[in-house]
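Every number in this text was worked out from the coordinates using simple rules, so none of it is lab data. The structure presented is a predicted model; accordingly, all values stated were derived computationally and were not measured. Cβ atoms are built from the backbone, for glycine too; each structure is taken alone.
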Structure P
Amino acid sequence: MPNAHANDDGANDGGVPRLALPNGTRVPRLGQGTWYMGEERSRRADELRALRSGLDLGLTLIDTAEMYGDGRSEELVAEAIAGRRDEVFLVSKVLPWNATRRGTRAALEASLRRLETDYLDLYLYHWRGAVPLAESIEALIELEGAGLIRGWGVSNLDPADLAELRSLGGLGGLGGATGSHGSQTDQVLYNLTRRGIELDLLPELESAGVPVMAYSPIEQGRVLGHPALAEIARRHGATDAQIALAWVLRHEGVMAIPKSSTPEHTAQNREALDLRLTAQDLAELDEAFPRPSRPVPLEML
């Protein structure tokens, strides 16, 4: 299995470093999230410019979901990537109540229509619901086999869920005789104030060669303004948000998908990739934002 933590220089993608998914696909370690985007007409022009400028900067992983704005985020993404689909690693998600065998395909087909594409690079099971996990995973594997998605993964699954996923052949190896490479990621909440995954989920995924995709890496802005962040940002000539994002990306097995609504913010996110936090920086952040002393339930927003 390819090493999920192996990086390259990203020389052909704006210098953005990449990591390898279990199926061998190399994806940017920093992408673009779209939660709450596409919902207000007054912001649409800026949001389109933000996404397109991200593509120009090499942030070619774009994450969306059928849930976001009831599909309006997917429609926004379609407009943003028009004429550039081949550049993009496109990710969307199926809602748990749609994740039956038939419902997953219907949800995917609706997402493909909104995204104006005939395939997804990655399709994620959004969070755990009432439909048996085995049925949802079988549906994803079937879609992979049909060529409608090039890989599948999960989101908001905790260690107990991952144990079940492993028992189904969907983690850390080929999905049985299906030819599937199993889950390509677990997309979870991870930032300076949400460090619980470091105790259990992150090591388990690392051992399976499966990277984390961190959503809300700056806690939707709530982490900003902390004195420790401000001091470290001052030393680096950076912003609080860039320091918080660089901290998430310090771990080679993690990729991040911050949202940006303006080209200026997108450029700042890209610059965070070039920051190198020192041992002193990390120690100060550990003191200001200590991780839990014992495992905690997986947090979600």
Structure Q
Amino acid sequence: MSQYQSIDSDVLRTFVAIAEHGGFTRAGEVVNRTQSAVSMQMKRLEEDIIQRQLFERDGRQVRLTAEGQVLLGYARRILKLHGEVFNTLRMPHMVGVVRIGTPDDYAMRFLPGILSSFAQAYPLVQVEVHCESSRQLMQRQDLDLTIITREPGNEIGQLLRRERAVWVQAQGFCPHEHNPLPLAMFNCDCYCRTWACNALDAIEKEYRIAYTSASTAAIMAVVSAGLAVTAQLQSLITSDLQIIGEAEGLPPLPTASIMLLRNRTTQSEMTDCLAEYIIEGFRS
């Protein structure tokens, strides 16, 4: 038999909440305990179980000691495994494959956090991600969940969020110095490309499609290098790039609706569960 005391998972959950929220009061709200109950838990953890100082207290602010940082890593891993055990044993039917279709810009921006949270809760579900343009994805019948871009007033499915399309350039790039204006765009099955070209045609501004790719990373690399301007949804723009518009002689662009489609022929509790994670991830 082990000579060490065990640590209750509720105590670890409280400890992690303190570390993440910086104080006993806020942690108590998260774990639904009073501040005094949280303090008693941590006093016992420090003095009786770990026998090390875990916190440095400065008024209402609480910081972890070096020993506290070590325990935090273990606590998160233990709680993750604890959750996996219960999910696996209580929901053995949550095993299988879910196929998601999405443009790759959404895959880069939104899916990492969504899939990370989903994997922690349902570790036995395999997720396949298929990246194609919205128009291509709408033709497929083999996907369980599909994320697409649509124009306002032409939505289908469930609205995830609305995003303004914007013109983007590298810092220091001067559009008025380039005639025709060089553009970096997705291949032709792209709403942003269609909107950008239509908007430029409407004001009779000369442009040329200088670079094309099916990859968001490739397009952003070209723009970051100061070789072209692109049109993308606003939430996808990184801090090293500059949003431009009418001041630079460029027309306004439409607002996009990001929609979620469900395949009713393959709908299951598993796909519905992942759909809820997607909805929450896009709205956060």
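State the single structure among P, Q that was used to calculate distance in nm of label points 7 Å out along Cα→Cβ at positions 56 and 200, giving 4.6. Matching structure: P.
Starting from the value -12500: which structure in P, Q was helix-only ellipticity at 222 nm (-39500 (n - 2.57) for each DSSP H run of 4 or more, over all residues; to 500) calculated from? Going label by label, the one that fits is Q. If you rank structures P, Q by Kirkwood radius over Cα pairs in Å, which sits at the top with the largest value? Structure Q gives the largest value of Kirkwood radius over Cα pairs in Å among P, Q.
For FRET efficiency 1/(1 + (r/R0)^6) of positions 40 and 248 (r between Cβ atoms, R0 = 41 Å, to 0.05), the highest value in the series P, Q is held by structure P. Out of P, Q, which structure matches 24.0 when mean count of other Cβ atoms within 10 Å over residues 120-127 is calculated? It was calculated from structure P.
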